[in-house]
Structure I
Amino acid sequence: MDAIKNYELAIIGGGPAGLTAGIYAKRAGITAVIFEEKMAGGQALNTTTIENYPGFESISGTELMKRMNDQARKYAVIKETERVENIKVNQNNVLLTTAEGNYEVGAVILATGMEHKKLGVKGETELMGRGVSYCAVCDGSFFKGKKVAVIGGGNTAAMEAVYLRDVGCDVYLVHRRDTIRADQYMQEKMKKTNVNIILDSVVEEIYGDKFVKGITIKNLKTNKATKLDVSGVFIAIGEIPKNELAKLAGVKLDERGYIITDENMCTNVKRIYAAGDVTGGVRQIVTACAEGAIAALNTTEVLGKQYPF
């Protein structure tokens, strides 16, 4: 299929960083397309309550991202469920390949975000979608009135646990350390909602036939293994950067796999910029938006445009 040359800028990733980049690109006179392999909004869609985004004392992730999505569509073309499979950087352009065809653009912003870490235990892959989940907001309602386990000890795990309690689940949070890493606010919310907490313990196996029936837990201090009957297992042990396209483009990564950028969100590869969680750092919605704006405005240089900074 012949290359499509209608866009000056391709933004890969439709989360807060990508959507903001699309808005700022158009306002700088740049025609932009946003590729999002799932639904525009990114992982922020799965956040039940956001209480630290300026202008909103409290707002759901779904509502905030709907507003960003609606606004971005006025400025950029958004191609949902279209995954970029390959990227090739040339001197004068960048060629992208998707399942739908080939695209030629003058610059690319990688706003690919993060993906969930896997436990790597027996039964996790086999029972994924059959009781094993990485998103309480997506799947929690299926487990109303049932016993579930949340694996992890950070803010995400705490939020998942509280949400599952709110939808009517009996929740057990399993964490490998002797203290919870979630901030004090989230710890208090877990206490108020009666989340059961199991510390110093790891999951060794997720078992079941067609669906999850339980987990095997080992106490790290006593080495004693016990079984906990649950119908659902929600894994929230962190995330890793989605950097496959960055690697293909020859973009430098740090020791943890995050894309390295300068203050203008430029990478080491000309025409390739990055923004949002894939660059590491604080990894908040507000900082992702800021980086998306900075990246979009700085693409004007390679695109031969002027912007009054």
Structure II
Amino acid sequence: MATRIGFVGLGAMGGNMARRLAGQGFTVAGYDVSAANAKRSGDAGVKLVGSPAEAADGADVVCSSLPDPATIRRAYLGPDGVLTRVRAGAALMDMSTTDPATWREVATAAAAKGVAAIDAPVSGGPKEAGNGGLVFIVGGTPEAVAQCTPVLDALGSAVNHVGPLGSGLIVKLVNNVMSMCNVVVAAEAMVLGVKAGIPPQQLFEILSQSGGRSHHFLKRFPNVLAGDFSPNFSIGLSRKDLGLALDMAADLGVPMLAASVAKQVYEAAKAAGLVNEDMAAVTKVYEGWAGVQVREKTG
């Protein structure tokens, strides 16, 4: 059983996962560029180290949860990266949302050192990352997945092995296209209804029972009504994921009309200074254009 875990990236998701693993009896060595992120995990039993290479030293499985492809390449392929220290026979398990090409590049370099790799992006947020409730979407060989199964089982409530390396990332990007487009359409529709004179709370309650509702409408728009745009999944990450999906589509020659327009709405949100707010803050962009606010009246 894989008991020694290296963990690279101890932010909102990765930190909760690393702390969960430590609490489940794994020996976890963790690294993050942020001292504050690292301290939170160190206080919860994660051994803090000074580089991705040190996190990988002696690990059975090296896990990562990182923000973008460039960071993933540095963490694994850089001069103090995982592949400079990871032992032959270990496995790599990246839980980031990145493009399949980036992770395949890392996996090819790992294979030359006798190291297996799987892509294991997740569905779920920080809460699920900390309580073992994540849903994994996995790509890789059955043998590599089996090596990582103890970690997957400790962190997840469901594991969906899609197919070869990169398959999990493809499904994750497709899912995120749907999610981000759903939020844009919901924001646009809510602002239209409020501008036309329907009270925001009443509109939300009716739409929550109607055919146009979506998971993200039900999950995020109560926060919009409350004026709470704390980043469960930020505008910045939404831009990044849509960009990755559009790049993949361009490589495959697939037109992506709706996703391209949605990407521009997230670009407008970034330009408006909302990059670190929740993805539902695209509502603020439409509010500014329409001159209304989608908020529940209080007092």
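Which of I, II yields 179 for volume of the Cα convex hull per residue in Å³, for residues 91-178 alone, as computed? The read-out comes from structure I.
Taking 2.3 as the value of distance in nm of label points 7 Å out along Cα→Cβ at positions 99 and 115 derived from one of the structures shown (I, II), identify that structure. Numbers along the way, then the final one.
Values: I: 1.4; II: 2.3.
The correct label is II.
For relative contact order in percent (Cα under 8 Å, 6 or more apart), the highest value in the series I, II is held by structure I. Highest-scoring entry among I, II, by distance in nm of label points 7 Å out along Cα→Cβ at positions 187 and 251, is I. Quick check on the output: -16500 is helix-only ellipticity at 222 nm (-39500 (n - 2.57) for each DSSP H run of 4 or more, over all residues; to 500), derived from one of I, II. Which one produced it? The value was obtained from structure II.
When mean count of other Cβ atoms within 10 Å over residues 235-242 is calculated, the result is 19.1; to which of the structures I, II does this value belong?
I
Computed from the coordinates by the stated procedures, all read-outs in this text should not be read as laboratory data. A quick note: this is a predicted structure, and the numbers were derived from the prediction, not measured. Cβ atoms are built from the backbone, for glycine too; each structure is taken alone.
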